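Have a look at these structures, which come just after this line.
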Structure 1
Amino acid sequence: MSIPLSRIPSIDLLRSFVAVGRRMSITLAAQDLFLTQSAVSRQMHGLESSLGMKLFERTHRAIRFTPEGERLFRVTDLAMQQLQNTLGELQASLGTPRPVTLTASISFIGLWLLPRLPDFQQKHPGVEVRLSANNDIVDLHREGLDVAIRYCAGEHMPAGARRLFGETIFPVAHPGLGITRLDDPEIISRSVLLEFEGDRSPWWNWENWLEMQGWSQVRPKSVLRFNLFDQMIHATVARQGIALGRSQFIRPMLEDGRLVALATPQPGPRSNKVFCLLQRDPVPSRETQALIDWILAEACPTDALDRAGVSFSPPPVATR
C-alpha cells in the first residue's frame, strides 16, 4: 500500500530526519545541516506530527529510534544517499563548482584554521569552503565531506592520511597574572589550574605534570575543567588561571603577548599525537585540491619546527 505523492513529508523534514538518524544526535545533526539545534528539534516534532507516529524515544541524554522510526530511517537513508551521489555526479559532469566541505575538531577550526583562512580566500576567491566543526570521527563518503583533519597517535594515522604537525604542550598563563615561570610549588598552591578533559591522555592532566616536578602532594587553589580546548584557552586569555597549552594552536597568542609560556623544572609528559589530513577522493576536484594543497603548505612550517624540536616551550628552570 502506498500514499499519494502529495502526502509525503517535505524534503527538508526528511533530510533532517536522516541527519539525526545518522548521528543519533540532534545537536550533531544541526551542525551538519548548519541549522540551530532548536530548528532541527522542531522539524523532528513536525515530522512526527505529520505522520501521526513517534519516530524517536527521547531520554534526558540520548535519543533512539522507535521500531517505526528505524524502519523509516533505513528507507530514507538509502534514498537520501542515492540522491546525494546522483546530484554530486551531475554537478561534476556539468563542471558546476560546489562548496568544499572540511570537517575538523572545534579547536582546530577555531584556533588554527580560521585565523589563516582569509589567506586562502584571497588566493582562491572562487572556491567556497564549508566547515563542519565537531569532535567526532565521521564517514566522509556517507556524510558527503571532502576533507577531514584527524587527531590520533602518529603510528595510528589512517591509511592515506598525510601528517600536518604534532603537538607540544606546556603551561601557559596571561602575563597579567604576574607569573613568568613555575619554579616553586607555592605558585601552584595559590593558583587556579585550568584542565582540558576532552582528552584523557596523560599530557593533558595536571596531576601528571605536578608529579613529574616532584610536587605530587601540592594542591592548587582550585581547578576549572573544560571539555573543549578552545574554551580553556579563551579562559586563560581572560586571566582565569594557568592552563596546559598546545604550542601549534596558540603560537600567535604567545607572539603577541596574550599568553606567556611558563618554564618548569622538569618537562611534562610528551605527546605522541599528530594532526593529519584525510581526503575522500583519490582524485579530488580542482577546488578540493586547492584547499588540500593550501592546508599542507600552511602546516609545513609548523611541522618543521616541531620535528626540529623548536617551539615556544621555554627551557626547564633550575631545580631549587
Structure 2
Amino acid sequence: MPVPRARAFVVPWILGLLVFTLYPFAASFGYSFTDYSVLRAPEYVGGSNYAELASDAIFQRALLNTLVYAMLSIPAGVLVALGFAKALHAPVRGTSFYRAAIYVPHLVPTVASAILWMWLLNPGNGLVATLLRPVLDAASPFLDALGGWLGQAPPPEARGTSWKTPSFMQDGRLLGLDFKERQLVFGAMPSLVLLSVWGVGQMAIVYLAKLQDVPRELYEAARIDGAGGWAVFRHVELPQLSPVILFNVVMAIIGAFQLFAEPYIMTGGQGGPDYATYLVPMFIYDNAFDYHRMGYACAASWILFGLIALLTLVAFRVGQRRVHYAGGG
C-alpha cells in the first residue's frame, strides 16, 4: 500500500528526532537534579544544583556578560542589517555585487571568522589598529583638549605624543576614552559585538526580500500625499517589515544566548580578560567537560533555556501590538 510506504520514509527522521533531540532534551532536565559526573551513575540531589547556581559568582558573572552581549549585539545587528537592506534596495549599478559582498561573511565558517578577527583586532599589528593610528595621531590634540576641559588633562611629558590604539580582546572594559592612559577604549565585549555585526548578511537579505515585496501602490499613495523619504520608511516600509523584524529579533535572541565558539576561540577558552567575555555557554561547557559536573551544567543550561524562552515570549507579546501583518491586524 502506498500510504504505509510513504510513512516509512519519515521513520528515520522521527528516530533521529527522538534519539538525538527529544531524549537529550528530556534527559538533561532529569540530570539537572542529580550529581552526575558521566563517569559514574547519577545521584539525585533535588534542587541543590539550582541553589548553588544562585550563589555561584562565576555563573552570575557569565549570566551578566551574556545579557550585556545580547543587549549590545541584538539592536546593533538588527539596525545594521536594516541599513544594509535599505542601501541594497536602492536602484544603483552593481547591486548584485554589493549583495554578494554583504552576504559572504555569513558563509565564512565560525572558526575561520574567529581567527580572522583575532588578526584584525590584534592591538599591535592588526589591520584595525593600523588604520586607527593615523586617525588618533590627528585627533590627539583634540582629545587632550577634551580631557583638559573635563579636568583630566594629560601630564606635560605626554603632550605631543599620540593616543594609543584600543587593546580590543585584551581589555575588559567596554567603550570610552581613558584620559589617564591616553587610550581609546574598545574592549573585548564590543569586539565580540563587532564580529557578530560582521555576519548580519543573512538578516539583511531577509529584510531586502521583504522590502522588494512591498506593494508599489503604497509607495505611489505616499508620494501623492507628499511623503518624504523618512515618512515613507516610517509609515510604509516599517509596518511591512515588522513581521520580518520580529523574526530576526527572535532568531538574534536565540543566537546571542547560545554564543560559544567565537569567544572560546578568541580567548583560548578562558573568557578573558578577567572573565569579561565569559558567557553562560562557556560556563556550561567547562562544568560539563572540564570539571565533570554534568548535572550542574544541565541545571545551568535549563536556566539559559528558560531565559531564552522568556525573552522570546516577551518579543512575541510586544509583536502582537507592534507587528503589522498584510491583510490582518
Structure 3
Amino acid sequence: MIKILKTEDNKKLLKLSISEAVSGSWFSLIEPNEEEIKQVSLVLGLDEDFLLNSLDLDERSRIEIEDGNTLIITNLPIMTEDGCFDTLPLGIIYTPTSIITVCSKDNNILSSFNETTAYSFDTRNKTEFMLKILYRSVKFYLKYLDIINRTTENIEIELQKATNNKALFQLMEIQKTLVYFSTALKDNDIVLQKIMRMTKSSANLLKTTEEDIDMLEDVIIDTRQAIEMVDMHRMILEAMMEGFASIINNNLNLVMKFLAAITIIMSIPTMIGGLWGMNVKVPYGNNPYGFLIVVALSIITSTVVVFYFRKKGMF
C-alpha cells in the first residue's frame, strides 16, 4: 500500500497520487507489492534494493548512503495480535526532495502520523520529521516496557501460589521479548550515534539545524534510558525465574505432604475396620454395640493423628 502525504501551509495533510507527488511529500509504503516498489523507484529515481532492504524482517539497524540518498533502517517495537511484543525493521529514506518510509507491517508508530496529528509535524522539513519518527519509536519502547513491567508484577502475584509451569512460560516469553528489545535498542543507538556524527561533519547531508540536533540528543537519551530499563528488567526477571522455580517446587512439596497426611489419616479407619472384619474371634465380636465401639475407636485414633500432624506442621 502506498500513501503519499504532504503538509500544506495551513498544517493540514494533503493526500496525493503518485503522479502528483511533489517536493516535500512523504511516501509511506506499508506491505508494498512488487508493482508499488517499481513505481516509487521510477518516480524518485531510487534503486529497488534501497526500498526492498527494509522489508527483510531480519534486517539490522544501519545507515547506507548511495547517490545522494540516505537509507536509515531502525527497529520499531510492535504489539502482536496475541498481546506479545516484537520488533520490526523500518526503513527511512532521505532523498533531496522527499522522505520515504518502508515497513512490512502496519504499526502504531507510523499510523500516529495522520490527519489528526498533522499539526505536530511537517513533511516538508524532512530531517525534523525523520527525528520525530525516531522519537515516537523510542517512546513506544518505553510505553511497552511499562506494560511488560505491570504484566511481570501480575505474574509475580500468580507465581506465589502456583504449582504449575504456566506462569514460568509467561516469564520466558517476556524474557524473549526483552532480548529482542535489547538487541534492537542497542542497534538503534549505534545508528543514532552515526546520525549525530553526520550532523557534525562538514557535509551535513541531513541539513540539520540546532533544533534538530537538540531533538536528536533527546532521542539518544531516551534510547539509552530504554536500554537501561531493558537490562534492569532482564536481571530482575532472571532472578524471579530462579526464585519462583524454587517456590513452585516448594508449593508442590507442601501439596504432596498434605496429601500424604490425608492418606495416612484415611487409612486408619480402613485398617481398624479390616482387623475387626476378619473371620476370627475378635474383642466385642458378640457385643451388640461392637460396631459403635469400632467406629468410636476409629474416630478417636484418627483425631489423635490429626492433632499430631497439625503439631508437626503437616497441615
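What follows is calculated from the coordinates using simple rules that are stated; it is not laboratory data. No experiment lies behind these values; they were computed from the predicted model shown. Cβ atoms are built from the backbone, for glycine too; each structure is taken alone.
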Relative contact order in percent (Cα under 8 Å, 6 or more apart) - highest-scoring structure of 1, 2, 3: 2
Quick one: Kirkwood radius over Cα pairs in Å, for residues 42-217 alone came out at 21.5 when computed from one of 1, 2, 3, so which one is it? 1
Read-out distance in nm of label points 7 Å out along Cα→Cβ at positions 170 and 250, computed value 4.4, structure in 1, 2, 3: 2
